[in-house]
Structure 1
Amino acid sequence: MEARRTKNIAALVWFVGLILAWECGAWVLQNVMHDSMHMQKLPYFHQVAGTFLVNFNSLLASAMVTLSRAFIGFILGAVVGVAVAIVMSLAKFVGKMLFPYLIISQMIPVLALAPIVYSIVKSQDAARIMLSAFITFFPVAVNMYSGLKSVDKDKIELVYSYTATKIDTYCKLMIPAALPHLFSGLKLSAPAAITAAILVEMLGTKEGIGIKILNSLYYGANGALIFWASVIMAALLGIFGYAVIAFIEKLVVHWEKGDREEGVS
């Protein structure tokens, strides 16, 4: 309890410090450096916060569009990633064959992949979903595969000694044991999937937080405030995605907390 309180205080101090640094940076640009473009480069935080609140409904509506597409892609990528990891675990030659290609797939810059996907599918929604799924797939597949491989062989042999089938072994031992690794991949993928959807939107869509960020760049000082407010909303989307996965992890992988508490005691 004390550790959690200390962590919360540290987070609050960090957040307040960030706001103060932002305000000081904006003041230096305006009053010390006399930068005529100070509003476009770094407006005051309180101005951005005011713009965020005034345009909250519009920003939230755009964010929900982005989130809905990213969510579909995230689920799709996670399902495929888990399935591939299980296949790689069941057949070792498949794992040895596919793993290098998984690594190579992540060497393709998302910034270069986005216009390619968009030009092939010629659909804004499909491109957002596909790119979010692609970003999600690798961390989920690799972490799940690592979790399946980490199961103690003695436990596997014990389960087989009770004449358990492959399905029983995976459902009752392998997959539950791999869940902490899986959620590590999911927590990495959730914000990344949202970022991928935003990137596709900035190529030219009709709705979404990405296009709002792009359009705001063309409206001078007032546009700069909308830009920063949209960036904050995009950041909040990423935090929300991570927080939801972390919350589900606490509900599902409840034995991990018990193990930690036993270790402390």
Structure 2
Amino acid sequence: MRMGESRIGDSEGVVSASAAERLIVALDFGKKEEALGLVGRLEGIVSFYKVGLELFMAEGHRMLDELVKRNKHIFLDMKMDDVEETISRAVAQVARLNVDFLTILGSGATARAAVKGRGASSRPKILSVTLLTSLNEQDLRDIGLLGKAGSKFQNLEEYVEWRAEQALDSGCDGVITSGQNVGQLSRRFGSRTPRPVFVCPGIRPGGLAKEDHKRPSTPYDAIVNGADYLVVGRPIRNSASPGDTAREIISDIERGLRDRDAKSC
């Protein structure tokens, strides 16, 4: 299936996606040549890649065009948050590209503006970040969202659920959430039609350092609790054998899918 015909993110597409198709590898590089080097080493294993701020600022559309030429799926991780007019106009530009997923980071108004900017197109799927995995409950207390008299939220879980509901009610196709919260969100929103897409970053295979992720998850735990896609960067990028590491993660995804299906029976 060509990129322009992709059903990535659609309910039917998620259900039928293989374990390998659910792994999104983050191309956290500053040069196109370095990023494509990793893509080459993962050829035949990984088909979905995340382009974030660093690589997009360095290479722009050239990076996206190269991935399209190689028939790869693209997650453009811009975490957009701006005034509504700017969001709508920016997303309208992204909708002209062969991008499958696009992230926003903002209020319900931001989400509605993004959906408006996309127009009649079904792509990109607009995903709202509930809470960065580099933040935890103490960080929410530090900025005054928790723990003060009159606070709207009693804990991190309430905040994350509120953020997800706000985004989905405003037209987002899914959310970005920690694997520690995806079970909660899947139970709360998974019966919606169409079913939201749940994407989990901060994935760390067992035993690897958490680095700057305060709420990491293993591949198996995220999938068994309801994740549709996993974003993995440094564990693969920094591996002596990226292909072997990717295969191990895909194996964990397969095991999580089997156990999740068994639980639902």
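Since every read-out is calculated from the coordinates, none of them should be taken as a lab result. Computed from a predicted model, the values in this text were never measured in an experiment. Cβ atoms are built from the backbone, for glycine too; each structure is taken alone.
Determine which structure produced the value 3.9 for distance in nm of label points 7 Å out along Cα→Cβ at positions 17 and 65, calculated from the coordinates; the candidates are 1, 2. Answer for the origin of the read-out: 1. In terms of mean projected area of the Cα convex hull in nm², the structure with the greatest value among 1, 2 is 1. Taking FRET efficiency 1/(1 + (r/R0)^6) of positions 81 and 233 (r between Cβ atoms, R0 = 25 Å, to 0.05) as the criterion, the top-ranked structure out of 1, 2 is 2, with the highest value. Looking across 1, 2, the calculation of relative contact order in percent (Cα under 8 Å, 6 or more apart) that yields 19 traces back to 2. Taking helix-only ellipticity at 222 nm (-39500 (n - 2.57) for each DSSP H run of 4 or more, over all residues; to 500) from the coordinates of each of 1, 2, which one would give -12500? Of the options listed, only 2 reproduces it. Here mean count of other Cβ atoms within 10 Å over residues 129-136 was derived from just one of the structures 1, 2, and that gives 20.0; the source is 2.
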